[in-house]
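Engineer: So, here come the structures, one by one.
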Structure 1
Amino acid sequence: MVVNHNLFFESVSEYRSAIMGLSMVSIMLFHQYFTSVVPFNFFHFLGYWGVDVFLFLSGMGLVKSLERNSIRTIINDVLYV
């Protein structure tokens, strides 16, 4: 089975900010008091999911940025602002 990785990254990049927003909300719900009550334990689980998804998408954004710009360009922008 052949997987087109560029298609995967393009489709995730299209909805990246929305998915990151959902993961931030799940992390905020994780830190609320009501998640320790039995009917709302699901929100507690979503907090762990939110951290994993947020870190994955942040790393993916960094990789895409490094693909678009060379390391020399990034260093020049940082050092010679």
Structure 2
Amino acid sequence: MDADRARDAVRALALYEEVIARAPEGPEVTPRASARGALYRDERRWGAARQMYEDVLRSAPAGSTEAASATNALASLEGK
């Protein structure tokens, strides 16, 4: 079961990367970066998760739901 979950996470990350590579300035970049951050967090890849959430904060409009979620996610990573 853990092997299946790991393969699913790897596949999901690859798909997010593909979407972002196709349209690096597209409307899907911010939500995909947030989703990648969550996957990295679930995989205990704290540095990669932190980077994704910081990317979201740089690209999301101030006060947006995406910015608030990224701020909360970064706070949850403190000390990790």
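Engineer: Ranked on distance in nm of label points 7 Å out along Cα→Cβ at positions 16 and 32, which label among 1, 2 comes first with the largest value? Let's see the in-between values first.
Structural biologist: On the way: 1: 2.9; 2: 1.1.
Looking at the calculated values, the largest one is 1.
Engineer: Also, quick follow-up: Among the shown structures 1, 2, from which was the value 12.8 of Kirkwood radius over Cα pairs in Å calculated?
Structural biologist: Traced to structure 2.
Engineer: Can you say which of 1, 2 returns 22 when relative contact order in percent (Cα under 8 Å, 6 or more apart) is computed? Write down the numbers at each step before the final one.
Structural biologist: Working: 1: 25; 2: 22.
Going label by label, the one that fits is 2.
All of the numbers you see were taken from the coordinates with simple rules; none came from a lab. Please read all numbers here as calculations on a predicted model, not as lab measurements. Cβ atoms are built from the backbone, for glycine too; each structure is taken alone.
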